[in-house]
Structure I
Amino acid sequence: MPHPVKHKNKTLATLIAAVLGGIGLHRFYLYGTRDRFGWLHILSIPLSLALMAAKPEAPQLFTGLPFVISVLCGCLEALVIGLTPDEKWDARHNAGSGKQSESHWILAVIIVLTVGLGAMGLIALMARSFDLLFTGGAFG
């Protein structure tokens with residue numbers, strides 16, 4: 001007897017990607033532990049820590065860049081997940097679950113907050129990068 005497919009909640013996947021996307025938990029929720037991109041997200045943490053240990057004199061923004069990029073990718077993935085139409089979501093992730101997804105207002109709130117926080121993070125990353133590259137960190 002085949003195992004029934006577990007219904008994957010789009011709102012929960014969006015929330016996980018927005019909050020914990022930097023470590024790839026949303027990828028494991030959606031695709032299981034064999035997902036290579038999920039492991040790539042997790043690998044960004046020890047890689048950043050190793051770069052910080054190898055180059056302690058370098059700005060932490062640059063040595064921690066693998067994790068910073070992973071977090072920004074998590075924000076982008078949260079937007080892609082949250083903005084996927086319910087029918088397409090069900091066809092991709094819930095084909096055999098027997099349930100249909102129905103997005104509610106909370107998903108819109110999560111998307112708006114993700115856009116705001118992601119934009120602030122990207123702007124901060126660009127501002128700090130330009131400060132470090134062009135002034136040597138003179139402004140902080």
Structure II
Amino acid sequence: MKLIDCYNYYKDKYPNYIVFIKSGNFYDVFGEDTKIISYLLNYRINEFNGIKKLGFPVNSLFKVTRVMEQQKINYLLLEKEDEEYDVSTKKRFVNGNYLNYVEKLEQFNAYSMRIEKIYRELKSRILDENFEKLITKIENIL
């Protein structure tokens with residue numbers, strides 16, 4: 001079974017959990033779960049064939065799970081046993097914050113896109129004669 005298939009299988013069973021899959025010396029996270037991990041731990045998301053993926057070394061697991069527990073985000077750890085992936089750890093919090101983070105990150109991404117659009121517009125005007133006035137006004141607002 002491919003890692004993404006394993007992720008999808010467990011994600012269907014546990015939709016409000018972040019699913020971590022141990023693969024060699026790394027733990028991998030896929031799909032929407034990558035956004036939460038990236039936001040909280042500043043890890044980089046990669047995309048392969050349209051699939052979002054994030055990985056971190058096994059020796060960072062304690063740090064990652066500690067953040068999950070501090071933020072009260074449900075999570076599963078999957079490890080391979082006898083050619084099949086099984087749940088090695090399942091952490092569930094009463095009133096867990098997984099869905100809260102999903103909602104917050106949708107808003108965060110919307111704002112990020114707006115900021116990026118403003119940045120591109122400012123950059124395109126950088127040689128305009130009134131740019132100094134414009135940038136000064138923005139700085140004064142901030």
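Computed from the coordinates by the stated procedures, all read-outs in this text should not be read as laboratory data. If you're wondering where the values come from, they're calculated on a predicted model, not measured in any experiment. Cβ atoms are built from the backbone, for glycine too; each structure is taken alone.
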Calculated from one of I, II, distance in nm of label points 7 Å out along Cα→Cβ at positions 7 and 31 reads 0.9, and the structure in question is II
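Match the computed value 19.0 of mean count of other Cβ atoms within 10 Å over residues 63-70 to one of the structures I, II, and report its label. Working shown, then result.
Working: I: 19.0; II: 14.8.
Only one of I, II returns 19.0 for mean count of other Cβ atoms within 10 Å over residues 63-70, namely I.
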Computing relative contact order in percent (Cα under 8 Å, 6 or more apart) for each of I, II, the value 30 comes from structure I
Computing helix-only ellipticity at 222 nm (-39500 (n - 2.57) for each DSSP H run of 4 or more, over all residues; to 500) for each of I, II, the value -23000 comes from structure I
Distance in nm of label points 7 Å out along Cα→Cβ at positions 103 and 119: greatest across I, II for structure II
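Among the shown structures I, II, from which was the value 104 of volume of the Cα convex hull per residue in Å³ calculated?
On the way: I: 104; II: 148.
Structure of origin is I.
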